[in-house]
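Each structure below appears as structure tokens.
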Structure I
Amino acid sequence: MTKIMILGAGIYQVPLIETAKKMGLYTIVVSIPGNYPGFALADKVYYENTVDEDKILAIAKKERIKGIVTAGTDVCMKTVGRVCDAMGLNGLSYEASKVAVDKMLMKSRYEEYGVRTARFRQVSFDDTDIKKTVQELEFPLIFKSVDSSGSRGIIRVDSFEEFDSAIQYVRENTRKDYFLVEEFIEGEEFGAQAFAYDGNVSFILPHGDYVYQGDTGVPIGHYAPYNLSEEVIEDAKMQLRRAVKAMGLDNCAINADFILKNGKTYVLEIGGRCGATCLAELVSIYYGFDYYEKILRTALDEDPDFSFKKPRTPNASHLLMSPKDGVIKSIENLNGPNDNICDVQFDYEPGDKVHKFHVGPDRIGHIITKGETLEAAQELLFKAMDNIKIEVE
């Protein structure tokens with residue numbers, strides 16, 4: 001039986017595991033111990049840290065896997081690259097994975113290859129005069145951990161008085177002795193999902209983002225198609241292709257974060273895996289194929305066949321969140337049967353503890369809708385959300 005290794009057992013790896021099972025693959029799931037839903041679905045589980053490259057490589061060789069993948073997280077991307085290189089598997093290279101998980105390397109490559117991005121500086125935690133180091137940058141600024149995933153270790157800074165607390169926050173969310181400071185670009189945040197296969201970018205799907213405004217913007221939902229002029233879309237695609245080349249990404253899904261300012265696309269960062277927050281589902285619904293299956297087939301060195309035969313289907317998604325820390329008292333879905341409500345998922349049950357929303361992992365579920373038009377999909381999304389009652393006390 002063909003063996004596939006999936007790194008991570010969390011909510012964003014579950015659809016990958018389920019799809020692999022449907023394809024008849026033997027699933028080997030690796031994650032640290034915890035209450036993760038993917039464990040129950042796997043054919044075999046290894047309770048190991050997915051950032052332990054040597055350990056995971058040893059397991060991969062022992063099991064003679066034919067492919068290795070993850071979804072929705074950057075944490076283990078270097079491990080994916082290491083195993084792919086060492087075993088001759090199809091997927092992200094180790095060199096590309098190192099760039100994809102280090103925002104400083106990424107930004108340096110962007111600068112080298114002419115990718116439009118915010119001005120930045122590398123700053124050491126031991127720097128005795130950080131104000132001087134970043135003096136050429138204009139407020140507001142963003143302080144970033146270069147090796148964290150999602151929105152962790154990222155904070156907006158509007159004045160010198162905020163430096164000390166911001167530096168401390170970043171220090172708590174990194175394993176490096178340096179961090180990134182870049183100018184905060186005031187503009188419209190959006191993203192794109194894409195796929196690099198056999199030296200080419202197979203598709204690029206720009207999407208709009210619903211953003212939660214905390215210390216920084218945190219995506220809490222997405223929609224496609226995104227209403228942009230053809231000129232802006234072509235500019236975004238050009239910047240993405242340049243970034244993919246700069247990073248050396250190939251045979252992997254791509255998750256891109258952009259800012260649109262004055263009609264020009266600035267690249268925030270790009271990951272060598274599919275996005276979280278229902279983005280793989282957005283691609284699947286929009287194009288009419290199972291995106292998780294395409295990811296798995298690529299990892300197994302099979303032709304993923306990105307031909308698009310069906311009409312494009314507008315769709316929208318949104319996380320379900322709690323406004324406070326507490327325990328779920330009740331969950332009620334008052335939505336009736338509706339073919340255009342694609343999925344309503346709850347990650348927790350009554351009696352479970354949940355956190356006030358700050359970052360993506362604080363989600364307590366999601367909802368996905370579609371429609372003949374984007375407006376119809378979005379209207380249904382928010383009506384359906386109003387019909388979901390979650391009481392937290």
Structure II
Amino acid sequence: MHERIYVCHTFYHVYVACLKEFHILHQFSGAIIGASKAGAGSEMAGRATLVLSKMSNKFGSMVDRARDCGLFEEVIEYDEKVDTFFPELAPLRTNTGSLPKNMINRIKFCKRFAQLQEKYVPVDFTKYKDIYVFCDSDPIGYYLNYKKIRYHALEDGLNCIKYGDQARYDNNGHFKFKAWLASTGLIFIQNGWGRYCIDMEVNDISILDYPCPKYIEVPRESLVQELTQSDKDLMLKLFVENMDELKKQLEEGADKPRVLILSEPLCDLETRERLFKDLVRDYGTVNGKEAIVMIKQHPRDYLDYKTKFPEVILLAGTFPMEMLNFIDGLKFDKLVSVYTVVDSIKFVDEKLFLGDDFMDKYEAPEIHRLNEQIIDD
């Protein structure tokens with residue numbers, strides 16, 4: 001029987017998996033009286049399996065670095081398939097206009113989708129004591145529910161449920177009835193509502209508008225505070241492919257005002273280009289002085305910033321922005337984000353989170369104002 005397994009869909013998920021593994025190592029180290037911290041921790045190193053889903057993220061060369069870093073027992077890629085990959089599922093996703101018929105179709109969909117997914121699942125989850133799943137809304141959640149395998153769910157992004165409670169939004173109308181069906185295992189609902197979900201880790205319960213009985217609070221910052229310098233160095237080596245190149249970029253204009261803009265896969269590409277050009281124009285100054293502007297690319301944002309934004313410095317999308325916290329002496333005057341929560345960022349003087357009011361200018365409000373559309377039944 002193996003100890004732990006993490007199913008990750010993004011670089012941020014891998015970052016949190018690392019935080020959790022370091023936490024376990026430090027706990028184990030502290031529990032052994034008379035053993036050196038490094039020696040005790042090493043006995044627990046490499047006891048977890050890391051599964052990297054290729055469905056929505058290109059992990060690239062990080063896969064090999066994860067295998068070599070010593071923190072995980074095994075690193076496995078997962079060719080996870082979305083429901084549209086299977087044409088036979090389409091009729092089961094069609095709205096019939098009848099709640100009973102829709103529910104019957106949904107029961108069939110959940111079962112059949114999991115059955116079709118099974119051939120792509122790369123590990124036997126029954127061989128693990130603890131299973132941790134980020135984004136159980138993805139196919140892996142349906143599979144574990146169908147196989148009646150218990151697991152722990154984790155918040156997709158920092159405080160993301162505050163800005164979009166996808167479980168309730170996706171099941172708007174008659175939610176209590178649907179949640180009951182999910183509790184029986186007949187249908188599947190993500191983020192703590194599935195029958196076989198043990199609990200759902202979130203960063204801060206107090207900021208969430210809607211409760212879930214399985215939410216448990218695991219603050220990310222407390223895990224970060226436990227990190228030693230060697231832990232941080234290991235993560236930098238794991239996530240950053242070329243540290244020399246990154247440091248050279250970050251040193252650009254260090255004696256001038258500097259602004260960092262976080263890219264995100266928002267809207268269609270044409271609208272996205274206009275949106276970020278507006279951000280560069282409107283926030284590219286500090287106290288009236290023209291600033292050096294850098295854009296940190298989101299891993300799922302495929303806009304060609306290098307061509308479209310030749311005047312900015314483009315930071316790679318192949319590492320989570322939290323890695324920049326670990327680079328000594330890094331300083332920006334301003335950080336600009338549309339939806340990425342920036343609470344964890346420590347290297348800026350001013351943080352701007354623009355949110356829904358800003359996005360209203362670029363797309364219909366009902367596309368992004370999800371929580372406002374939830375019917376509390």
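Coordinate-derived values only; no laboratory data. Everything quoted here is computed from the prediction, not taken from an experiment. Cβ atoms are built from the backbone, for glycine too; each structure is taken alone.
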Calculated from one of I, II, FRET efficiency 1/(1 + (r/R0)^6) of positions 266 and 330 (r between Cβ atoms, R0 = 35 Å, to 0.05) reads 0.85, and the structure in question is II
Across I, II, Rg/Rh (Cα atoms, Kirkwood Rh) reaches its greatest value in structure II
Distance in nm of label points 7 Å out along Cα→Cβ at positions 26 and 178 gets 3.9 when computed on, of labels I, II, structure II
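Given a value of 16.8 for mean count of other Cβ atoms within 10 Å over residues 74-81, point me to the structure among I, II it was derived from.
II
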Value 4.5 of distance in nm of label points 7 Å out along Cα→Cβ at positions 242 and 322 was derived from the coordinates of, among I, II, structure I
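Out of I, II, choose the structure whose coordinates give log10 I(q)/I(0) by the Debye sum over Cα atoms at q = 0.25 Å⁻¹, for residues 106-153 alone equal to -0.97 when calculated. Could the numbers behind the result be given before it?
Working: I: -1.17; II: -0.97.
Going through each structure in turn, the value belongs to II.
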One of I, II was used to calculate distance in nm of label points 7 Å out along Cα→Cβ at positions 210 and 234, yielding 3.3; that structure is I
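Of structures I, II, which gives 5.0 when distance in nm of label points 7 Å out along Cα→Cβ at positions 186 and 346 is computed from the coordinates? Walk me through the intermediate numbers first.
Working: I: 4.3; II: 5.0.
Going through each structure in turn, the value belongs to II.
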Output 3.6 (distance in nm of label points 7 Å out along Cα→Cβ at positions 146 and 362, calculated) maps, among I, II, to structure II
